[in-house]
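Next up, some structures in structure tokens.
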Structure I
Amino acid sequence: MAEPPSTAQTSAETVNWEELQDSPAFAHLRQALRSFIFPVTVAFLVWYFTYVLCAAFARDFMNIKVFGEFNIGLIFGLLQFVTTFLIALFYARHMNSKFDPEADKLRDEIEGVA
């Protein structure tokens, strides 16, 4: 015997998705995501390609010893990992505090939850 569809399935079938996509709430949500993702992505890519270009064309600069056998190139390389971790952390915190509450509110409106 088949189970009756859940409320979420039933409401998902009756939602006008094109109308929802054009709604101000969804546009605000999309803008909130893009205003975070694009600048952070551009900043990281500039940082990454600066590292790659310095490694390829500024070898004397990258070979400058900072302390012991650690040179600028090695430090920049390790900072790529640190930057990636920090971006992931910043992304998770930002989405949890700013984006997810708005997305939850919009989902609740779609599903008809009070």
Structure II
Amino acid sequence: MTTTRSIALFVAAALFEIGGAWLIWQGVREHKGWAWIGAGVVALGIYGFVATLQPDASFGRILAAYGGVFVAGSLVWGMAVDGFKPDRWDVTGALICLAGVAVIMYAPRSN
């Protein structure tokens, strides 16, 4: 498994999942309509496929690790798109989650 490829796939998955959820949020909560909702559904579907491209074959491990990427990515998305300003506890929590991702995905294993 190449770590760089795995990280790139996690980033792509986060963009599709968080972006898809955001599009649906905009369609429903901000009354932007069905086109936004539909685009969100498509993006969420693409996320599901991107997750399968991870080099590790363990579904549970990939989704558990992705949870940490989702936490950090959601905060970054909020900052970039919605003007969210995380506090030190948000940042600390995200860093803890990313440390968990590193342990779950990239710790040496004796398989």
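Bear in mind these aren't lab numbers, they're just calculated from the coordinates by the rules spelled out. Please read these numbers as outputs of a predicted model, since none were measured by experiment. Cβ atoms are built from the backbone, for glycine too; each structure is taken alone.
If distance in nm of label points 7 Å out along Cα→Cβ at positions 18 and 42 is calculated from each of I, II, which structure is the one that comes out at 2.2?
II
For structures I, II, calculate distance in nm of label points 7 Å out along Cα→Cβ at positions 66 and 98 and state which one comes out highest.
Largest one: structure I.
Name the one structure among I, II that helix-only ellipticity at 222 nm (-39500 (n - 2.57) for each DSSP H run of 4 or more, over all residues; to 500) of -24500 was derived from.
Answer for the origin of the read-out: I.
Please state which of the structures I, II yields 70, 34, 25 when Cα extents along the principal axes in Å is computed from it.
Source structure: I.
Suppose mean count of other Cβ atoms within 10 Å over residues 34-41 works out to 11.6; of I, II, which structure was it derived from?
Computed on structure I.
Of the structures labelled I, II, which one yields 36 when relative contact order in percent (Cα under 8 Å, 6 or more apart) is computed from its coordinates?
I
As an exercise: distance in nm of label points 7 Å out along Cα→Cβ at positions 26 and 50, calculated from one structure in I, II, equals 1.6. Which structure is it?
Working through the options, I get structure II.
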